[in-house]
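Multiple structures follow.
What follows is calculated from the coordinates using simple rules that are stated; it is not laboratory data. Owing to the predicted nature of the structure, the values given are computational and were not obtained by experimental measurement. Cβ atoms are built from the backbone, for glycine too; each structure is taken alone.
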Structure P
Amino acid sequence: MLDFEALENAAVFDTPFNYLTAGEVLTRAQAAEIRRDYPPITRNGFLPLSRLETKGAFLALIEDLRSPRLAEILSGKLDFDFRDKPVMITVRRLSKRGDGRIHNDSVAKIGTLLIYLNDTWRGSGGVIRALNGPDNMDDFAAEVPPLAGNVFAFVRSPASWHGHPPYAGERYVVQTTWLSSREELARKEKRGGLQYYLKKLNPFSI
């Protein structure tokens, strides 16, 4: 499903942190097939893959995201060894305006890849930005619209601040995160399960 060659040719940057951007890693037609087979998500936020139905083109994407080849490519591009690290996948279809605030990931998340699946996009809302610091959403080094086939991947560091301007609505994105240990994976899966349960009770509570 993924065009691994497009990832191998991705542009790599080391300021303000170590990240890459790529386009056309999926075609628009492939993204449409993935959206067709997407889990029936009716609440906002990232949801753990372990709680969702996987089938068809969506499942094919997941298999590629879990593949050793992807970890091998990112290890070479980002100069950090992702091979044999535990992988957590989370899935989003809907965003609320409070999502995307400036943040840095926990130290347990050693690296992250976001792949976007939206057919069209207008405006700056929901557009991920690699930020120069923690204080200003408009002080950014790069931004990646959430269009089908676009990828943003980075190594977590003290400087890896990121976020996006407010957006509410449909925003298809699958997040793959490499973690520091299997204990952290188990902890985050447990926490994700709790958040899933709370969102099931109240879809707009988190």
Structure Q
Amino acid sequence: MRMRSAVLVIFCSFMTLSAAAQPKGYKPVSNIPAFQQTLAKSTAALQTLQSDFVQTKHLSLLADKISSRGKFYYRKEDKVRIEYTTPFQYLLVMNGGQVMVRDEQKTSRINARNSKMMQSVNRIMLDCMRGSVFSNPDFKVSAYESGTGYLLSMAPASSGMKKMFSQIDVYLSKTSLDVDRLTMTEQGGDYTDMDFTHSQHNLALNDAIFNTR
């Protein structure tokens, strides 16, 4: 999944290498400017994205993992649709500063501009799509690479993000620069994986997909 554009390019420009422990199988990216240029070039070509995802929640109080599936859609610059289809139906749409959430019982609409926390969550998602991770002041980012991929390890820097996460890890394919996995770890140790597959780039997406009304 090409969450690379927002979470990657801007994050690369102002990237701060934190003192996080080096992940097993990875080494620090040696040439950050070259990495930034590669991401910027890849991001510029991305207009839309459609992919499947599997979300797995790992909860310390439960022996079994909680899994769900759905579809992810993105349109440049600021439109995102996350549609859960199995085992329940749940929809999240972000369009500019407007957010719509719909479950099987009700629909809620939020103006993200009125909530600093919602702005931060909205920005995380868009950063992941636009490759602008390194410019987000809410995080310090460490960049690593292996033989087959990149890892952007995001440590919360702002008090708001520290309350929500202890770390966010973005795994990228080295060949396509698509995001293969997003891992969000909460302060208590519980974490959620989102694995993205069957990505299709620059398809014509109907405007109705991103309707928040």
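Assorted remarks:
- Which entry (P, Q) yields the derived value 17.1 for mean count of other Cβ atoms within 10 Å over residues 60-67: P
- Among P, Q, which structure scores highest (criterion: mean count of other Cβ atoms within 10 Å over residues 132-139): Q
- Computed 15.2, 46 for Rg and Dmax of the Cα atoms in Å, for residues 100-155 alone - originating structure among P, Q: Q
- Value -8000, calculated as helix-only ellipticity at 222 nm (-39500 (n - 2.57) for each DSSP H run of 4 or more, over all residues; to 500), assigned to which of P, Q: P
- Top of P, Q by mean count of other Cβ atoms within 10 Å over residues 36-43, largest first: Q
- Looking at Rg/Rh (Cα atoms, Kirkwood Rh) over structures P, Q, structure Q comes out largest.
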